[in-house]
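Below are structures written as structure tokens.
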Structure P
Amino acid sequence: MNLLAHLFLARHHAEDVQLGNFSADHVGSRRAVAAYGAGFRAGVELHQRIDAFTDDHPEVHKTKARLREAGFGKYAPVIADVLYDHLLARDFGRYSPTESLAAFSQRMYRLLTRRAPDLPPGVQQFLPYMVRHDWLANYAHLWGFERSLAGVARRASAGEGIGGAAQEFKRHEAAYVADFEAFWPELEGRVKG
């Protein structure tokens with residue numbers, strides 16, 4: 001799962017847990033994690049549980065296999081993460097009937113900006129760009145999905161080929177949506193449980 005999903009899944013937890021869950025991929029070693037407070041560490045653990053459940057889920061396996069068959073190889077898991085954020089954002093009202101995507105995004109930006117000094121340096125670097133360009137709300141648009149993939153391609157050795165994932169999604173949208181819709185309620189149930 002990617003940025004939006006991790007923030008959304010931690011929304012009912014304490015701020016420190018939300019920060020740890022959001023930042024987990026940027027903290028580093030276990031020793032680095034140990035330097036943070038208990039709430040932040042609990043957030044890192046929540047992130048790891050979410051990722052483990054996601055990586056083992058049969059519907060996610062279907063999504064990744066379809067992406068691999070389409071030629072995305074080792075980048076299939078990364079594309080799946082971004083795709084699932086797109087699908088969560090696109091149908092946000094279905095999963096969050098009491099708060100719009102725009103309101104949720106702005107609330108998260110305020111939290112992250114206010115607590116920026118408590119975040120790992122890597123997160124502090126991209127956070128202003130994330131807020132300025134409204135990454136969370138823009139996931140709802142196909143162009144936001146494409147832009148996010150372009151960012152991944154710039155940071156990885158994926159090159160421009162990864163950008164074709166948006167066309168792959170459009171060709172087989174019903175199958176990808178079915179995978180996500182079968183997976184997401186189980187993940188939410190696991191996080192709440």
Structure Q
Amino acid sequence: MLDHSIIGIIAGIVAFAANPPYIWAILKGETKPDRVTWWILAGLNMLIFASSYSLGAWDTLWLPLGFVISFSIVAVLSLKYGEGDFRLTMLQKVCVLGAVAGAATWWISGSALLALVFTIVIDFLGIVPTIYKAYLRPWHENKLAWGIALVASVFYILAVDEWSLAIAAYPVYVLVTNTILALLIIPPRRTQIQQA
């Protein structure tokens with residue numbers, strides 16, 4: 001059996017592999033990323049990567065790193081190809097303030113675990129607009145990209161070598177959110193019904 005560090009690297013590679021089809025779908029006008037969501041997610045995942053690194057989650061660092069790179073690229077593309085404007089909704093304001101508060105909490109308290117848990121909660125709030133959009137208009141998201149992201153999250157769970165809150169919280173969260181999004185986006189029946 002592969003060791004956890006190799007599985008973690010595979011998770012990061014697979015997560016990054018979701019990026020090209022998503023970018024291609026954006027450039028073709030098939031996918032319209034929510035502008036504010038992707039900027040929030042890029043920033044939050046930088047904080048998640050840093051706090052995971054600080055907590056010693058060595059085998060599971062690769063997926064958050066892949067997310068930081070991927071989400072940052074999508075965020076930049078959303079400036080031209082995304083939907084929504086830059087007037088923040090109440091939820092988005094909470095997400096931005098939460099990300100700042102999470103970083104401040106870590107800096108003041110010195111607790112990377114507290115920052116990680118706080119950031120996961122805020123990350124979930126940040127992805128709620130995308131989940132809602134996927135529910136209403138699943139054809140505005142790329143099935144292949146979200147399918148690959150789901151596979152990456154399974155590898156991410158398999159990379160966990162120590163089942164503690166500090167190490168396992170983010171991999172479990174990623175699996176849950178990617179499963180929700182994949183279930184909303186991938187079934188063709190929903191897309192046909194919504195488009196009809």
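Every number here is computed from the coordinates shown, using simple stated rules; none is lab data. Keep in mind that this is a model prediction, so the values were computed, not measured. Cβ atoms are built from the backbone, for glycine too; each structure is taken alone.
So the values come out like this:
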| item | result |
| --- | --- |
| Structure with the greatest value (metric distance in nm of label points 7 Å out along Cα→Cβ at positions 58 and 114, set P, Q) | P |
| Rg and Dmax of the Cα atoms in Å derived as 16.3, 53 - corresponding label from P, Q | Q |
| Structures P, Q, by percent of Cα pairs over 18 Å apart, for residues 82-169 alone: label with the highest value | Q |
| Structure (P, Q) behind the derived value 25 of relative contact order in percent (Cα under 8 Å, 6 or more apart) | P |
| For -22000 (helix-only ellipticity at 222 nm (-39500 (n - 2.57) for each DSSP H run of 4 or more, over all residues; to 500), calculated) the corresponding structure among P, Q | P |
| Among P, Q, which structure scores highest (criterion: FRET efficiency 1/(1 + (r/R0)^6) of positions 66 and 122 (r between Cβ atoms, R0 = 35 Å, to 0.05)) | Q |
